[in-house]
Structure 1
Amino acid sequence: MWQVVLYITSASVMTFVLAMLALSWVGAWWYQRNYDMTIRTARVLLAAWGVLILVATLAPAQPLGTSGYYISWIPGEGMWGAGGGGLFPEERTMIVRLQLANAAMFVPFGAMLSIELFEIRRAVLAWVSSGCMAFSALIEFGQFIMAAGRTVDVDDVLFNTIGGFTGGGMTLIALNVFAALRISKGQHRQSLSAK
């Protein structure tokens, strides 16, 4: 599954960011037009994306129980290697791509979660980030228990959370813009009807 990092280029990152921005704005527009349908769709897509993430991250790379139990607790340890060096520039580039893929994997999850939680109006981005962090930690725990060739790494949790925060933030900005436009449009209609 790690081979996806080979396709991460500047162009693919920019395309992904533009696609996520477009989806955030379309989702926010749709939320204002048809609240119930948007919430139902966001719930289905959130569940489907969550299952896709679980399949992608928990698929064993080797037989269960054969890889031992190791946790990389130090942020950036994979980037700089044990003792602060020893990696070739190509290896660092691959690790950066891997972390970008980890963040990108959670951008849609954070976006859909923010649509789901938008009505609570209080600390939505904190709830989205906490949810993404908890889901990511649960995945890492599953990888640890399975010991099936997956590396348990705190960087995965950090970058998954950053991705969820980014997706949630983009969508919350769009939701708030459309909510403000709806309110100002309603106030404009009231002032015209009063004249």
Structure 2
Amino acid sequence: MTLDVGNINSSPRVEAGSELQHLQRLVDLDAIRQLVAIYPILVDSHDLEHLVALFTEDATFHRAGHVHIGREELRRFYAQIMATYSMAAHVGHQHVVDLAPGAGFAVGVQMGHGELEMAGQRVVAAYRYDDEYRCVEGQWLFARREMRYQYFSTHEELGRSLSGRQRVRVPGAEPRDAEIPEDLSSYQAALAARREKA
């Protein structure tokens, strides 16, 4: 399931008798936003146990071509991340959620950026999360989270690294292609249309 961006700002009519269902939707939306808001706080605080508890038992996390499945694998993944970045400051930006009234499943997209310390260097990144959320015993959790980069670079190289597709430049590794916006179908369609006009 993907976010229906053409329908994200619709306002369904609240019919007599459905008020509680619509009120529950608002409560659920707030719980999902709280889930997404606490995530970077726990990452930056190196609070591994509470962080892993934000995911369902069978959750998947997708990043840089790797998929981490289940809480135990996520615990190992995040422990390695926390050991790599001694200091991290993640900031969430826009966050939109598609949740039908009465549903126990939702999807969302969040943009953000981070500043990290890595191998004695300041690293900056811009990224996008594509999420699936599931309500389990009254708690909204991540069922799937995919992180894709717009860029990842040392502060010193940032100006040079923003042009071209290879904008993911992790210190000590070969540059690789950024996924956002190039992997988005809307971007691909716009690019094809521009090429067709040329």
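Every number here is computed from the coordinates shown, using simple stated rules; none is lab data. Note that this is a predicted model, so its numbers are computed, not measured. Cβ atoms are built from the backbone, for glycine too; each structure is taken alone.
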Suppose mean count of other Cβ atoms within 10 Å over residues 21-28 works out to 18.0; of 1, 2, which structure was it derived from? 1
Which of 1, 2 leads on FRET efficiency 1/(1 + (r/R0)^6) of positions 53 and 69 (r between Cβ atoms, R0 = 25 Å, to 0.05), largest value: 2
When distance in nm of label points 7 Å out along Cα→Cβ at positions 133 and 165 is computed for each of 1, 2, the largest belongs to: 2
Tell me which structure, out of 1, 2, gives 16 once relative contact order in percent (Cα under 8 Å, 6 or more apart) is calculated. 2
Answer label among 1, 2 for the case where helix-only ellipticity at 222 nm (-39500 (n - 2.57) for each DSSP H run of 4 or more, over all residues; to 500), calculated from the coordinates, equals -10000: 2
Highest-scoring label, criterion being Kirkwood radius over Cα pairs in Å, for residues 29-100 alone, among 1, 2: 1
Ranking 1, 2 by FRET efficiency 1/(1 + (r/R0)^6) of positions 37 and 125 (r between Cβ atoms, R0 = 25 Å, to 0.05), the structure that comes out highest: 2
Read-out mean count of other Cβ atoms within 10 Å over residues 109-116, computed value 18.1, structure in 1, 2: 2
